[in-house]
Structure 1
Amino acid sequence: MIDFLSGALSLAYLLAGIYFFRFWKRTRDRLFLHFAVAFWLFTLNQIVSSTPMVNNETDGYEYLLRVLGFVLILVAIAEKNVFRSRKR
């Protein structure tokens, strides 16, 4: 059951990335591109952390991709707010 849910979550992250990438292609707003890349990093994190090659989950190296994704989302939001405040 855990493997099924891990695969479903990987698929959901991948589809969310594709969804945001479509918005980026339409609007060329960098916020959507950052979100797409962040969700693809979440997909990679889910795949890496669910493979049996990971022996010790307490090391935390496989979660660096997740941290990078969240940092990318924070940078995208901050960048969007800084550009929005400069235009006014």
Structure 2
Amino acid sequence: MVTEPEYVRAKAELIRMLIDWNMIAPSDGIKIQAEQFLEKYPLRAADAFQLAAAMEWCEGQPAGQVFLTADRKLAEAAALAGFSLEPGLTP
């Protein structure tokens, strides 16, 4: 159960994140990249899109870019694609 103060803090953090994040629309290139990730890694479709969007965001240069996820399969695929992972989240 979440306490009222925890809820207020989480909601404030969500609002802060909404202001700061960039939304990347699924362009044809992202769709193609996601399909390739599905063939290469054991991912769900939404995870393949997330990884493809991250690849688009870093302009195909994932080295030195941190990919943050709590999903082990997605983290493994991101690491294999060249992203760094947050310490403690190694696949």
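Give the label, chosen from 1, 2, of the structure having the highest value of volume of the Cα convex hull per residue in Å³.
Numbers: 1: 86; 2: 125.
Structure 2 comes out on top.
Taking helix-only ellipticity at 222 nm (-39500 (n - 2.57) for each DSSP H run of 4 or more, over all residues; to 500) from the coordinates of each of 1, 2, which one would give -28500?
1
If distance in nm of label points 7 Å out along Cα→Cβ at positions 4 and 28 is calculated from each of 1, 2, which structure is the one that comes out at 4.6? Could you put the intermediate results ahead of the total?
On the way: 1: 4.6; 2: 5.5.
Structure of origin is 1.
If distance in nm of label points 7 Å out along Cα→Cβ at positions 36 and 60 computes to 0.8, which of 1, 2 did it come from? Working shown, then result.
Numbers: 1: 3.2; 2: 0.8.
Answer by label: 2.
Comparing relative contact order in percent (Cα under 8 Å, 6 or more apart) across 1, 2, which structure shows the greatest value? Before the final figure, lay out the partial values.
Numbers: 1: 30; 2: 19.
Across 1, 2, relative contact order in percent (Cα under 8 Å, 6 or more apart) peaks for 1.
Here, each number is a calculation from the coordinates, and none is a lab measurement. Computed from a prediction, not measured in an experiment: that's the story for all the values here. Cβ atoms are built from the backbone, for glycine too; each structure is taken alone.
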